[in-house]
Structure I
Amino acid sequence: MKTSLVIMAAGIGSRFGGGIKQLEPVGMHGEIIMDYSIHDAIEAGFNKIIFIIRKDIEEAFREVIGERIEAICKQLNVEIDYAFQAIDDLPKGVKLPKDRTKPWGTGQAVLACKGLIKEPFAVINADDYYGKESFFKLHDFLEEYTPEKPTDFCAAGFILKNTLSENGGVTRGVCQVNENGYLTGIDETKNIVKVGNKAAVQKEDGQESIDENSHVSMNMWGLTPEFVETLEKGFKEFFEKPDVDVLKGEYLLPIYIDELLQKGEVTVKVLETQDKWFGVTYKEDKDSVVESFKKLIEEGVYKEKLFDDIL
């Protein structure tokens, strides 16, 4: 079965090079975090990759990432495609507000893949390292897809303590999971900080403890091709809400999936992973991320030249 990996990379800045966190080299041969995700997805069995980018960065993206990955994927018989997120790609009848300056969030990003996605797919952020286990688990789940189960989704469930930064607060989708391992709700929680071996939410008036063993979503979803149509309907509804902020509001994937969940329209199986998340949330994170990849290479999880083990 064909399964796609959709990589949300439209947030990459138009000025490539220094300062763009998604393009910070972290591997021993200049690999970026996205390279590791692509490697792990292909190893797990994904055979199509869709990059969501913006038109204004297409040339630079292909030069820095796309052409290199395309050459590798060609050898592995993995299809590559591009989708383009645009600020003015709006539902019929909705006009672009004059002072709106950025696209409409992760829900709109995935919607840009309409017409390209005809198979079950996983969605990830471009700048998060997810670990191998989650790709295998999502792929195995998606392999069970049939058109009779268009609303059976899944999400990688990371353990909160494995996703914290040493250098400041992070935002995480804290998951409520029932006894059968299904998601019942997501609470988007900002400013979660590491406190020794524990975790807390940093508030203006102090810290509120949070279970460091909670499951959290890192925007790694397993979805069905039918979902794209549902997402389109949801984008229209987003603009019909009386309190929508048309200048800064975002149509976010986890929030919309949670809305569907609360209405009983979908199920989301939480696939627990013990892998440690890495990401360059703060510039100070980079050194520890580089060290983490170096350690994974020393432990034999990856080859020094990343794709050598699957080419």
Structure II
Amino acid sequence: MYRRGSTIDGYESHVRVHLKPRIGNHRLDRLNVGDLVEMFDAIEEHNEQILVENANRRAQAARCKPAEPGRPIPAERARIAEERATLAEMKPLRKITGASTRQRIRATLRAALNDAIAQRLITFDPASHVELETGKRPKALVWTEERVAQWKRTGEKLSAVMVLTPQQTGAFLDRAAKHRLYAPYHLIAFRGLRRGEACGRQWTDTDLGAALLTVATQLVQRGWKVEESAPRTDSGERVIALDSETVKVLKAHRKRQLKERLKWGEWGEAYVETGRVFTQGNGEWPHPAWVTDQFQRLAPRRVCPRSGCTTCATAPRCSLSRPART
């Protein structure tokens, strides 16, 4: 059975981090429901420990700040130095193993157990009888002024999916107007493409004359490696109509790309012909993480939190057809 590389990576992570350490010493034919319930209970207990440690670290980080604005007095500087030394010895902030991840861990285990059943090594799948909390998708929330203020005070987001307002999106695009990634950011904001879909754009799937764009490929990040793949579902392969402003932006981007190709040749270097709409200066694929990193750098902090706007901290996405410009 064919499985995507990202799926295999997920299997490997689940086995290495959770399954092998917790049930790796159990005989396959003696693994029962109770063993798995105990494993998932232990994961939840570990989550509680992580939450406590994260809270302690945030509290300690707050103590590392001066009590008053301006240059601290010597005694205050000494206190801050001690607090920072204490902070350096604490564990970094960590993520918990959420409900959706626990569901995926069970799915990984079930895949392995079903293979064992097919090979007649066992006759019973205990993972199918373990009840877990439903892994619901996080609810998207808009970055209102109140939520931005709370994020600045506490460093915490109310949801894993935070969406920019049209004004925030406009402010970001204004700031990114002269950046080489302005065109993909514009395309994402106006047409709702995902980060990997934008990075995987090909000129052969982009018809500026007809103002149509076909989503047929995407760039997927596996660890730090990047590979090309088709959209995960059939509905992901789609044709998107482009508005006149987006067509104008893409045409300007293409002109600049052609100039870069000529300059690269003048420098005596070989330009990498990938056929991508969005590339690095030498024509190579853009790394999706670089696209995210540049978004974080460009986002104006006063109106657009840099902690990310979507679950993968990708570039902004707006449900409106045309964000208001500020």
inquiry  = If Cα Rg over 2.2 N^0.38 Å is calculated from each of I, II, which structure is the one that comes out at 1.23?
reply    = II
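Out of I, II, which one gives 23.1 for mean count of other Cβ atoms within 10 Å over residues 103-110 as computed from the coordinates?
On the way: I: 23.1; II: 19.1.
Matching structure: I.
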query = To which of I, II does the computed value 29, 15, 11 (semi-axes √(5λ) of the Cα gyration tensor in Å, for residues 159-238 alone) belong?
reply = I
remark   = If distance in nm of label points 7 Å out along Cα→Cβ at positions 175 and 207 is calculated for I, II, the one returning 3.8 is structure II
query = To which of I, II does the computed value -7500 (helix-only ellipticity at 222 nm (-39500 (n - 2.57) for each DSSP H run of 4 or more, over all residues; to 500)) belong?
reply = I
message = So if we calculate mean count of other Cβ atoms within 10 Å over residues 119-126 for every structure here (I, II), which label has the highest result?
response = I
Read-out mean count of other Cβ atoms within 10 Å over residues 127-134, computed value 13.2, structure in I, II = II
key: Source structure (of I, II) for relative contact order in percent (Cα under 8 Å, 6 or more apart), computed value 18   = II
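Each value in this text was obtained by applying a stated rule to the coordinates, not by laboratory testing. Computed from a predicted model, the values in this text were never measured in an experiment. Cβ atoms are built from the backbone, for glycine too; each structure is taken alone.
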